[in-house]
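Input: structures, listed below.
Each reported figure results from applying straightforward, stated rules to the coordinates on display, with no laboratory input. None of the values given here were measured: they were computed from a predicted structure. Cβ atoms are built from the backbone, for glycine too; each structure is taken alone.
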Structure 1
Amino acid sequence: MRGTVLPGIDDVRRAAVCIAGFVRRTPVLRSASIDALVGRPVWFKCEHLQRGGAFKYRGATNAVQALDAATAARGVAAHSSGNHAAALALAAATRGIPCWVVMPADAPEVKRAATQAHGATVVLCEPTLAAREAILAEVLERTGAVEIHPYDHPAVIAGQGTATLELLEQVPSVRSVVAPVSGGGLLGGTAIAAHGVDPAIVVVGAEPVGVDDARRSLAAGRLVTEHNTTSIADGLLAVLSERTLAILADHDVEIVTVTEEEIIEAMAVVFEALKQVVEPSAAVAFAAVVRAGRRGTLPPGEVGVILSGGNVDLGALPFDRPTGVRGLTVDVEVRP
């Protein structure tokens, strides 16, 4: 890790200023039914209502806006199977520069369409990390564009942390923050922001039990990259980088894993009680809260949950399966 730049709270605060004119200050929701289910107040930071439908627009915007004029004019590029693709495309379009995104051929159609709708050139490849990296290298060589990595980038991580900075401004009483973890950009930014505001805040990462490289990496004290690549939470299939692992370790982030059934149940509860449609990757964080609440292992105090995205194919919602939770009433508090 020598020589690797790890962003800090000052970077997150600078990012908040940089992106203020571009991103939405998303609302925070709370449901009386969910409070009763979990056993304490739970506040949902609604990043699925962010521009582009996910928190990713924060980091992409911070990275794109930070480029000097000459570099920006060459355009930006990345490989992404999901929300970073659309976010980078929108951030580039907002600045008026070209964007190329390498996507696996099996990426969700809703995310590919969103990326193209924002004006990016989508280059399809085989659904392997090696293929994505190889094709991206070709694109960078051919176009001269600068790579904006989905999570292993200091400006991206700092930008993602602004969601938690806002959450803690909106609800200062929050004592723990839960976010999903894939490559670790969101969770790393969450930890930096939370502990920059109050070092006593507990930061929890959530991931599917079959895609638990973050949990195993932190337990082993080294990067673990081997895991399954199948989960309904298709946005959480990446692995940590050395940079994001170092951030999570430095901030003593704990990881909770959840089953596919718990993810589906969490989606259903958010839909029924909050009347919000979120993608499975976002529901993972709430699923971890429900699991910890049922087991009595939640940290004390009020809980903040980052609902990371809402780019889901409505035709593929798995709500025909029983969730075990019925009869929730609609009683939603909105804090702008």
Structure 2
Amino acid sequence: MKDLNWFNKVMFGLNIVLTVLTFVAYILPFLAPKIFPLLSVLTLFLPLMLIMNLLFFLYWLLQLKKQLFVSGLVLLLGITFINKYYRVSKTDLPKMDSDFVVMSYNVRLFNLYDWINNPNLNEEISGFIKEQNPDILCLQEYSNTNKVDFRMYPHKYKFVEGKNTKLGQAIFSKYPIVNEGKIDFPNSTNNAVYVDLKRGKDTLRVYSIHLQSVKITPDVHEIDDNISDGVTKDRSKRMLNRLSIAFKEQQNQAEIIKKHKSDCKYPIIICGDMNNSAFSFVYRSIKGDLNDTFEEAGSGFGNTYSFRHFPARIDYIFTDKKLAVKSHQNFIEFKNSDHYPLVARLSFETKD
């Protein structure tokens, strides 16, 4: 560091701190949140840390300084993580008669409490579903108070509960449902539902899941309000405490899902809102050896949640390896919920 001026020494010190935090975030998906619940927060910000490492790399590269190798190594080791967050090329294979379409969408109670100023919201959701024409439709934060037209689906399984506001999940299908059920999460209003569908000679198990919210943003303005007010130590402690509790709950819920799907003998599709990033222990536990349709065929940042200033990907469609992922799309322009719809086109054809 002798050849660095005082400013570059400070910059390199910050670079080293960022490097250590990034390496810790790389390891966290393999460690249960119950062990280091507060450290698990880093997985939420890993995309931002990767961007900052890239900026440091470019900063040192422009000066032809050997310090570029620090962030360069971090980025090289993080290639697999980058693909979970940003995908350059989009896969869109030719449509075949054997294809079927799956949609996952957290509908936020169909705007029951008028969070969005849109009196035509139910009609727009109806039109969107008819346009995309999914064969299997999984909805989280479902409410029976909606006026959405689901008549195109002859088969459905809905589960809603609650004292004042009844919400839950629903799976609509064009294929016959031969088995159905719900999965309760202890001490939580969140849950999962599943159905076994008969598609020709094939039987599919489809899950719709909704994991514990991290509750950072009851609405997307909370963080901005905190910044404008000045983030106090007390407020920061409360936020970290909420995150710690949520990560522990998510781990419990992920273990329940993992156990339940391990007993299934059919090809599996998992849709839903996991309220955690693709770099988390929870993501890794539930996904297992399934394919992430965004990683297989998506493009861009893949954000699924309307989080101000940050492209957050917390909703997923996972599919059995017996299914080929022929296309995937996140409809970020469709703003009728705080989440965006995900649509994947699948086939029992092999990738070869």
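Just a few scattered comments:
- Given 20 for relative contact order in percent (Cα under 8 Å, 6 or more apart), calculated: source structure among 1, 2: 2
- Among 1, 2, which structure scores highest (criterion: distance in nm of label points 7 Å out along Cα→Cβ at positions 52 and 108): 2
- If you line up 1, 2 by distance in nm of label points 7 Å out along Cα→Cβ at positions 188 and 244, the top spot, with the largest value, goes to 2.
- Among 1, 2, structure where volume of the Cα convex hull per residue in Å³ as derived comes to 163: 2
- Top of 1, 2 by distance in nm of label points 7 Å out along Cα→Cβ at positions 156 and 292, largest first: 2
- Label whose coordinates, when Cα extents along the principal axes in Å, for residues 44-99 alone is calculated, return 39, 20, 13 (choices 1, 2): 1
- In this comparison of 1, 2, the computed figure -13000 for helix-only ellipticity at 222 nm (-39500 (n - 2.57) for each DSSP H run of 4 or more, over all residues; to 500) is attributed to 1.
- Ranking 1, 2 by mean count of other Cβ atoms within 10 Å over residues 28-35, the structure that comes out highest: 1
- Which of 1, 2 yields 45, 38, 14 [Cα extents along the principal axes in Å, for residues 116-203 alone, calculated]: 2
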